[in-house]
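Listed after this line are the structures, all set down as structure tokens.
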Structure I
Amino acid sequence: MKPTSHHICEAAAVAEGAGVLASIGALEVGIFRIGGRLVAYENRCAHQGGPVCSGEVIGKTEVVLGPRGAIVEERYSTQCLHLVCPWHGWEYQLDTGVCSVDERIRLRAFIVHEEDGEVYLEL
């Protein structure tokens, strides 16, 4: 069966490093812009079904080591963003939907694209 294209919003509504929620029937999807491209995931955490796409987008925690291997500081990456489920803090890489602690777990992804300044989701 050929996928159906669903209009979501104006492309300008999806800011870099941020997202929007959309409902298509009973399905709720989060659409995010990262590195200039769009990604879309079902708003359902793999852990216990929490509303993952309404969680925070934060940089991956990076550890900075000193000359003897001691931790000097921790900082948030500006290159690798994570989506954090508001229920229990499960984190997913925003660009892939892969769980940050177990690569076997990932968010359900959808095809999303821009056309003439508008965002469309394929189902």
Structure II
Amino acid sequence: MHDIKIKRIYEPYESDDGYRVLVDRLWPRGISKSEAKLDEWAKDQTPSNELRTGLHNGELIWEVFASLFAKQLEESDSFGAWKSGIKEKLKTQDITLLTAAKLEPHNHVEVLRDLILK
């Protein structure tokens, strides 16, 4: 099995990125579609607006956010099929999950990656 990497969309494309998936609900500022070199935009596999703003406004601590986001994904109609497709791709290539959000100290993409690998 190959690896799932996490990068900011603002980092340059690298040939070893493998299958590139943007996992943000909104298109990142300042990046053209050709510059992004995406294979997929998985905007349905992102936190709800309530979860996202709750985390960014300090209303939710990371552990609560991560738990609620995981529950949201697992209850989603589309996540199971999407996850199966990503796991199938992992058999032959790396996957890079891309986000415009800052990666430190935590990010929603960590939750997504963990659920894919679970």
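On mean count of other Cβ atoms within 10 Å over residues 26-33, which of the structures labelled I, II is highest?
I
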Quick check on the output: 15.0 is mean count of other Cβ atoms within 10 Å over residues 18-25, derived from one of I, II. Which one produced it?
I
Ranking I, II by distance in nm of label points 7 Å out along Cα→Cβ at positions 34 and 74, the structure that comes out highest:
II
Work out which structure the value 0 belongs to, where helix-only ellipticity at 222 nm (-39500 (n - 2.57) for each DSSP H run of 4 or more, over all residues; to 500) was derived from one of I, II.
I
Upon calculation of distance in nm of label points 7 Å out along Cα→Cβ at positions 50 and 82 from the atomic coordinates, which of the structures I, II produces 1.8?
II
Taking Rg/Rh (Cα atoms, Kirkwood Rh), for residues 66-105 alone for each of I, II, which is largest?
I
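With distance in nm of label points 7 Å out along Cα→Cβ at positions 2 and 90 as the yardstick, tell me which of I, II scores highest.
Once distance in nm of label points 7 Å out along Cα→Cβ at positions 2 and 90 is tallied for I, II, the winner is I.
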Out of I, II, which one gives 0.55 for FRET efficiency 1/(1 + (r/R0)^6) of positions 10 and 98 (r between Cβ atoms, R0 = 30 Å, to 0.05) as computed from the coordinates?
I
Structure from which 27 was derived, relative contact order in percent (Cα under 8 Å, 6 or more apart), options I, II
I
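Read-outs: derived from the displayed coordinates by stated rules, not from any lab. Being a predicted model, the structure only gives us computed values, none of them experimental. Cβ atoms are built from the backbone, for glycine too; each structure is taken alone.
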